[in-house]
Structures are given as structure tokens and as C-alpha cells.
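So, here come the structures, one by one.
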Structure P
Amino acid sequence: MLSVDIEKQLGDFRLETSFTSDGLVTGLFGNSGAGKTSIINMIAGLIAPDRGRISLDGEVLDDTVRKLHIPPHRRRIGYVFQDARLFPHLSVRQNLDYGRRMNRLDSDAAAEKHTVDLLDIGDLLDRRPAQLSGGEKQRVALGRALLAKPKLLLLDEPLGALDDERKAEILPYFIRLRDEASVPMVFVSHDAGEMRRLATNVVILKRGKVAASGGIEVLPAAV
């Protein structure tokens, strides 16, 4: 279970958010500037809350009362950004292996094959990122995050930079990931259609606060 109860002042913007989720995919939904990315940056440990507590499956990651802040590299949380952020000088195979090596994990041939098959990237292994489409880059970024064996996967608008055709190409892989990989995810989006297809729980944010939470039925019917 993911539990978030935090406050953070970010310039003129104040984030005051509290929610829990035991769903496989927790969707953070809201307009730009609602605080979605700031929340997952705090879950990742990239920024610390001014007040509050974050825990994952019983492990406390942040607790301002106890002055506890677990650094990002010790959280075992994967992060997939909108722009994939692959290393241009490395092949796909080397990019995939980066997360495992950075976390000092032993090589796991079975996990590597399962991830490559799951994301259908076997034909891409010897290519460089410049030779990939936007959708292919995101599938490789997902694979890199998975092979680091995260406890949680954060997805920050991973379809936001793609056109409609590329979105239609890659969304089924995210759904397959949800159904087959059994890695809990937090999915950030302002697209209700994406949220309905992928999320199992939804937290709706407005101006830094939780406006509603629950199943996908809490999403506005008109969007």
C-alpha cells in the first residue's frame, strides 16, 4: 500500500495532499499545475515534504516528525519520464542494463528475457536511441526501470510527448505491464481516456489538493 500525507510550499503554490492506495495502478489526474509531478517527485525522494509522511508497503520513506528522509537511490522506485531520457551513446541493450548495474543487482537472464518479450523490444537491442520512434523509446525506458526490480514504478505523463498514433501503439504495453508484471504503479496524466484504460484507482487533484478519490468512476463524465 502507498500512503501519502504531505505539505509542500513551492513558490506561490502550496501542495496539501493526503491519500492511500492499494490499487495496482494509482492514477494522479488533474490539469497542468495541479501538483501531480511534485507529488511523484516526493514519492521518488527527489524533493522532501515540508511536513508529512510517505510510506510504501509499511516502509516509511519520509517522516518529518522523525526527520527521516530516505534518499532516492535507496528507495528502489523506478521513474519513467515523458521524454524517456535514454542515454544516446548506449545501445538499447546497454540502456536496459543500466538500472540493474546502478542498483548493483546480479544479472537475471530470465527477468531480462521476460521484460524484453513483455515490451516486444527484442528487435531493438542493438539500436541506439536516435534510431527509435517515440513509442519505442518509451518501451525501452519502461524496460530499464523494470530491470532495476523496483518496488514501485512512477510514470510521469509517459504518453504526453507522443502523437495519437504512437499513443495507440504504446498504451497496450502499459496495460500488459499492469496485468502481467505485477509492479504497482503511479500513473500521472491529464487525459481521462488514458486514465480510464490504465488506472485501477484515481486521485483527482485541483490546485494542490485532493478533490476526489476512488475508482475510475470518480473521473468527470464529460472528459
Structure Q
Amino acid sequence: MDDKYAYSVLFIEDEVELRKNYVMYLEMLFESVYEAGDGEEAYQIYKEKKPDILIVDINIPKLNGLDLLEKIRENDPVVKAIVLTAHKDTDFLLQATSLKLTDYLVKPITRRALQSSLDKVLEELNSFTMFPIKTKVLSDGYMWNYTSEELICNGKIVSLTNKEKVTFNLFMNNLNHTLSIENIIYHVWDEYMEGHEDSLKTILKRLRRKLPKEMIKNIHGIGYKIQN
């Protein structure tokens, strides 16, 4: 094919020959194709490459296909997913309903069946405008969702007050840069008044309790920053 689809695909399958065969096929169709042989490797590639399409075998080592998709779906409702399964299992189908699958295929699969599933994926990608969720992965299982302005720890939302959220969002928009006390106060309160420094210290104290140790750093005589 002279023209390939301008999407990226991650193919996850532990059977080496089968994986290589289908990766070669997918490389004829798509601009970028990645591969993984187990769930943990796949998750690392997913985080690094952010593919548009996942093709996932259920029975893969280290992290099975459904658990992998559940982990990805905690923060990404957009990526398209096709699942490969050895059995037409009712329990699997019930578990998979929450994973927003475009399709599932019972192995052994043919190229014609895979192409049919890919056609469904391409139709979805071309029919809807999807806005990717912008996130930043932090240490110790923490993540900041810029879109919803939510702090997430191991898949669960950390409760923040409005002032804590405004303050933390300011830090995340200036990651690794030191912010002066005055700049933070003007951002949070739109003015500088007596008592705001003490209020800011209280906010930072509460935030520190909700974050990994020493994430918020005090730069002596200058201000504060989050370094990641």
C-alpha cells in the first residue's frame, strides 16, 4: 500500500510467530506499529507511545489482557481496543462490557476477520472527534489530569479543596520551575493581603499530606516548586 492509515497500533500477543506475522500485516496498513509479548511490557509501551489502537490477546503473561485494559481505562477512555480470546466465554464478555471494546475476536483469527474489526475501529476514529486527555504521570502512582484538574493516586481521585486544586494546578503548569510566594498568592487570591502567606502555608501543608513525601519543595528565600 502506498498510503497507510495515519494511526498507531500496539499489538500484544505472547506467541512470537503469531505476533510477528500480524505485525508485518499491520505495518502494511498503518504508519506506526508497536508490539509487546506481555502485559507489563505493553503498558510501558502504551505510556510511552500512546497508540491510537490496541489489539490485545487475553491470555498474556505478567498482566493479562483484561487487567491491562482496565488499568489503561482508568485514565484513557479514548484509545480503541480489539480483544483476542481463545474462547467465547460469557464471564469474559460480562467483564469486558466496561472496557469499551470496539470488537473481540475468537482465536484462531483470520486476516479477513481482523480487517473487519479494524474497519470498525477506523470508522469510529473517522466518525468522531476525540479529544485526548492530557495527563502527567508523577511518582508513587500519582497522576495529574489537566483536563479535569483532578489528582489521581492508583486510579482513585484524591479529594482536593478548591484552593488546593488551584494551587496544585499552578505548580503542574510550571513543573520543575520555582514559583515565588507572591506569584502563588496572586494566582490563588488575585491580590496580596495580610494573612495570605499563612493561608498559603496551610494549603501547602494539607497538600503535602496528600502527596508523595517531598514532592513540594521549599526553595529557601525564593518560594516553592514541584520537581518530577
Structure R
Amino acid sequence: MTILKLVSHGGPSLDIATQHGWLPAARYTDLRKVRSFKKLGMLDINWKRYCHQRHLSAAQQTRPFITVARDIETIDQIDVALREAASLSRFSEFVVVVPKVASLPTVLDRTQLPDYCILGYSVPTRYGKTELDPSVFSGPVHLLGGRPDVQRRLADRMSVVSMDCNRFTLDAQFGDYFDGETFRPHPKGGYEACLSDSVREIGRLWSDYKTDRRMRFWKRYERWRSQ
């Protein structure tokens, strides 16, 4: 089985992506865009202005497959992030724990994380990134944001089970699409054409990537999907 693909955006982006098997995602601060969907694949956060109580309330309301815990940017945030992850796990199958600095070795030790946690790798962008080397991420990994080509290359160094990608929706606004290798002007143009072709090419990019369906991640996914 290939990975779960998630997108957080509005209107045509969500419609087109979900028609290709992607799952809808949304920040806990903006659930209006996903009201028409019966299931929410991922509940994301505003990591710069995080409010755990609002996040927890949104998780209880939406019951997503995965949600993202507070980013861990300093050593003293570890305990808080893991306590909050425990409360979020009541309403989500998995909680993504996102270490962002190289001085957090204990977070990367799988024996220290509960079974409802998976590690999140923040793909470098202007919005944010992790300073940790991909090689130290063990177990199932979720890729947060970034370019689709960069995400795919990272999967050769980590055991990726899911990713979220909004980059192609931004480029589509300027008439560009992802052609399987890079972003370039669409030959015919049009916002929805850019979206549709980008989603299709991103799917092809991952078509040869397989994960073990015996993993706990996939067993819980099948259970969540059937509920």
C-alpha cells in the first residue's frame, strides 16, 4: 500500500484531491472548508499561535485519523507536548509528534513514545523546518508540507506512511503545475487544470512506494475508515 496523502485547502483543491483518493485536512482554527466531508483525515494546527483547548475541542468534534501535536522546539516543551498528545489521542487514532531541534534525542527514541504517536518531519520551507537529519527518524513518519519532489526524496531515507501537501495549490494560482519533476507553467493554463494535473503527477510520483500493510498504522486506518 502506498502512503496516505492529505491536503488542507478550500473549494476545487479539496474536491479534486479527494476524487484522487486524498484525504481532507484542516487546521483546528478553520473547519468550515471541510464541513461537507464525513471524515477528516488530518486535523492540523497553527504552530505559531497554538491553543491546546481549541485544538482539543476541534479534535473531539471531528474525530480525525491523525492530528498534530504542539511542535517541540526546546527541551522543556517535551513533557507538555506529550501530555497534550495523550489528551488528543482520545479523539484521534494517531498524534503526530514534531521535533524540530537537534537536541531532542529522547523524543526520537521509539521506546519513549506511546503507540498512538508517530513522528512528524517538517519538510524545510520558508514556513518552518526541522534541524534533525532524516536518518534519525525511526518508525512510521508523517511528512509535513514542502515540495512534492522533496517529500518523495525524503521517503528514500525514512519510513513514510503519510504526507500533507499544499504547495501545488499555491502554484496553481499563478498558472503553474507539478509535472512529476518540478513546477512549470501549465501548457493549457487554468487553475483547476493545474490542480488536477498536479494531483495526478504527485500520485504517480508515489506509485512505486509501498508500505507494510501489517503495520499498526494501517490496521488502525482500516478500522477508522470503516467506522
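Every number in this text was worked out from the coordinates using simple rules, so none of it is lab data. If you're wondering where the values come from, they're calculated on a predicted model, not measured in any experiment. Cβ atoms are built from the backbone, for glycine too; each structure is taken alone.
From P, Q, R, which structure was P(r) over Cα pairs in 5 Å bins from 0, in percent, for residues 53-100 alone = 5, 26, 33, 20, 12, 4, 0 calculated on?
So the calculation was done on R.
Who wins on FRET efficiency 1/(1 + (r/R0)^6) of positions 117 and 197 (r between Cβ atoms, R0 = 35 Å, to 0.05) among P, Q, R, i.e. which is largest?
P
Assign the value 29, calculated as relative contact order in percent (Cα under 8 Å, 6 or more apart), to the correct structure from P, Q, R.
So the calculation was done on P.
Between structures P, Q, R, where is distance in nm of label points 7 Å out along Cα→Cβ at positions 69 and 181 highest?
Sorting by distance in nm of label points 7 Å out along Cα→Cβ at positions 69 and 181 in descending order puts Q first.
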